[in-house]
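There are structures below to look over.
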Structure 1
Amino acid sequence: MNRATKWVDVNSYSPYEGGLEITVKNATSLFIRLPDWVVKGEVAVTVDGATRPFDWHGEYVHLDDLFWGQEVTLTYPLRSMTEAIYLIPENGSPMDSNRYILTWKGDTVVSISPKGQYYPLYQRDYFLGDVTPMVNYNYTMTGN
């Protein structure tokens, strides 16, 4: 979800941590959509390191009175959940369904069981850590 635009630069910490860092370029207000599973009372916002009050507009965090160069940080706990799903083959009956166990971290499937015989899917144990591996990158904006 990292992106550079003429208005802001966005760095996401997902799926390691629930957080976004936004560098303001040409925007005075922001509407930042968060997943619907985020507990609103657990969202924290800082601007240039200082706690900042904000409003909710549906699933969007709303901030006003921003200016160039400010660093906006949003943090929130990531959900962790495991669920069973049943896939019914085309032209099959529920008795023919295949059971899979999915483990989620935030919006990301980090594992699935059974893994698959020929091409194991979703073997992402590295996402289970809680520290985002960071790489310094200089964005070059080529469009909007």
Structure 2
Amino acid sequence: MLRSARALLPSEDLAWDAVQEALLGTWSRRPEALAEEGGPDLSGLAFRRGLHLLRGRRRRLHHETAREHALPPREDETPLEALVREEQRAAVRTTLASLDEPHRRVLELRYFEEAGYDEIAAGLALAPGTVGSRLHRARGALRRRLEETP
């Protein structure tokens, strides 16, 4: 059971949690099933419980990240305008995530971390001119993908 959970989950603690929850769930529903020969597939139960734990973590992380990125409403903004602005931000985040790593990274450094060209060049071991051309291509790719989005 533990080996099955370890193969799926990123930490030892989560693997143990999956095993314990699978055993507890089986025991609370049908305690005699644990003693039966040919009883439940315990490694399969641990694996499915691990999937459930992973999905819960992903959902929680998604909601926490969305809350972090949400901007406070502007005073001169209607609720509809705030919703449209938030949908546009979500589309940009999703499209940005679909870019290849070199382009995505320079955009993130420049616009989210507000790094200058020289800082980006030093951090990525690139020439400042390369940073400029990479930013130009990345903005173009981002713009094209956003225009393609319905």
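Quick check on the output: 7.1 is mean projected area of the Cα convex hull in nm², for residues 60-115 alone, derived from one of 1, 2. Which one produced it?
1
As an exercise: relative contact order in percent (Cα under 8 Å, 6 or more apart), calculated from one structure in 1, 2, equals 17. Which structure is it?
The value was obtained from structure 2.
If P(r) over Cα pairs in 10 Å bins from 0, in percent, for residues 20-75 alone computes to 20, 31, 18, 14, 10, 5, 1, which of 1, 2 did it come from?
Going label by label, the one that fits is 2.
Given a computed value of 3.8 for distance in nm of label points 7 Å out along Cα→Cβ at positions 12 and 124, which structure among 1, 2 does it belong to?
The structure behind it is 2.
So Cα Rg over 2.2 N^0.38 Å, computed for just one structure, reads 1.32; which one of 1, 2 is that?
1
For helix-only ellipticity at 222 nm (-39500 (n - 2.57) for each DSSP H run of 4 or more, over all residues; to 500), the calculated result is -24500, so let me know which of 1, 2 that is.
The read-out comes from structure 2.
Every read-out reported here was derived from the displayed coordinates using simple, explicitly stated rules and does not represent laboratory data. Predicted, not measured: the structure shown is a model, and the values here were computed from it. Cβ atoms are built from the backbone, for glycine too; each structure is taken alone.
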